[in-house]
Structure I
Amino acid sequence: MTQPAVANQALPSSLSARLHELAHRHPLLVALDFDGVLAPLGDDPAAVTPLPEAVAAIRRLVAHGIPVAVVSGRDLASLSSVAQIGPGVLMVGSHGDEWAEPARLEVSHADLDAHVDVVHAAAVAAHRVAAAHPGAWVELKRTSVAVHVRRMPSHLRAAALAAARQALHGIPGVRLLPGTDVLEATTTPADKGVAVQTLRAMSGAAAVIFLGDDVTDEAAFARLGPGDLGIKVGDGDTRAAERIPDCIAVTHVLRTLADHLDRDVGISSERTPERTRL
């Protein structure tokens, strides 16, 4: 998949000011979605890759001791196969049901066996919907089933999602999670808001920065406090305080934060009281 070029671009002044402020809040946690945030959206989930410049910026944050977590609706196996960010970044899959463990954080894992029968029933219903709507496809996860319509002509997607909702909502034990061009039927109460709160507790973070583009990311934005920063990527209604247009802008957010941390390290080593601003 061809990646867009990442050139220098200015961030909104309000966002730049918040990043400068939060660079001085310790511990600081950075959490973000994967698809549509670190990586451009694509029709083939297995072919999606993160922007190299975004990965490089994350590596700089990790080098400064900043806890970084990728919180995705993908299952953990899929997320781990495409993210390829490197050690020290916590991977959280299935909206918080699945956690991979780097050395610095302890995590828990959902009890997956209890959901097998419900997932199977949802999968049967989802496949019927996909068969009736050419271009729709079904993603099977260990605790959920998702009907995707991104590959369909745009004028047919709403009808396919409506059919999926009708087929899935009556299955006992299922909770529906609408997203962008997707409807997911999950068997657990987990969402990205709970995941971010868990990450905050685990890391002892004094402040959280969360970046997300999808409807399911709104649960995370809703859990942020006045000292945190939510950044919506792309269009759509949001609870986030700031908005940026795309994955390229995400790279600039991460770079800007890393630049502030670099400057702070230099200032500290020189014992200079004045701080440099962008």
Structure II
Amino acid sequence: MRTHAISDDLWSLIVAVLPAGRRRGRPWNDHRRTLEGIIWRYRTGSPWCDLPEHFGPWQSVAERHLRWSVDGIYARIFAAIASDLDAEDADLGALLSVDSTSVRAHQHAAGARPRAPHRGDLSNYKKYLHEPDDHAIGHSRGGLTTKIHALTDQLCSPVTLALSAGQAGDNPMLWPLLAARRSNSDAPFHLLADKANSHDSTRAQLRRLKIAHTIPERSDQITRRKTKGRNRGRPPGFSGRIYKHRNTVERSFNRLKHWRAVATRYDKYALTYLSGATLAAIITYHRVRN
């Protein structure tokens, strides 16, 4: 059974972000062993209660995952890994691709309830910050779905991730992704997006933000522009040579979906599912660069 997903080099970056041990009460189980258990669960898609015993009590591992998700530990780990990027690889972030992928939500992912107030020191966690009201689960004739939105670099590594309900559009989620990217790094980049982001308002906002972009026009936009005759204006700039690099975001989703609990959502809460996807991105990010 493969249980060692965290290398010593990666652990040296992670341990600096994890919280210190408790001053009172029962001490925590070993952080590294617990994190290995969380990775095992998302890699295999197994229920928490089937976690192998050598990772510790499954309830403790699941509770730790919830606590770290609420505290934003995974996001800070990902930021620490990204900041460790070598200077000679900095140009890999010059082209960033954006897209989304739909994920089927298992029936057990539905029916999230707030935590009971008598659950000890976790009672303050019953109102989760940043948890959407719909828990990022969409209802349609096809069933329950969640959409993962990602901004990736040229090594097919996610730079930022976000969730929405399965029926949500891609264009509104572009701005949270860009805001997260700009909060972590002020390095300039060129954005590659598909026709879902081909809106005049989107292009105008990207110009205001001084973000270079390559986005193809939709066929209806081309037709409408041509019907205007001499007043149709110039078409937006587009380079097929640059746009062909947008496939990196599709390859990134392929890598993330090797993790079975990411390819199918079993988590009731969006924040724990996003943390699982972020953890998969952390492992992928570090392995690609090493």
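Just so it is clear, none of the values below were taken in a lab; they were calculated from the coordinates. The structure presented is a predicted model; accordingly, all values stated were derived computationally and were not measured. Cβ atoms are built from the backbone, for glycine too; each structure is taken alone.
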Highest-scoring label, criterion being mean count of other Cβ atoms within 10 Å over residues 205-212, among I, II: I
Top of I, II by relative contact order in percent (Cα under 8 Å, 6 or more apart), largest first: II
Structures I, II, by mean projected area of the Cα convex hull in nm²: label with the highest value: II
Top of I, II by distance in nm of label points 7 Å out along Cα→Cβ at positions 157 and 221, largest first: II
Mean count of other Cβ atoms within 10 Å over residues 53-60 derived as 14.1 - corresponding label from I, II: II
With distance in nm of label points 7 Å out along Cα→Cβ at positions 61 and 77 derived as 2.8, matching label from I, II: I
Of the structures I, II, the one that 0.65 was derived from, the read-out being FRET efficiency 1/(1 + (r/R0)^6) of positions 45 and 213 (r between Cβ atoms, R0 = 41 Å, to 0.05): II
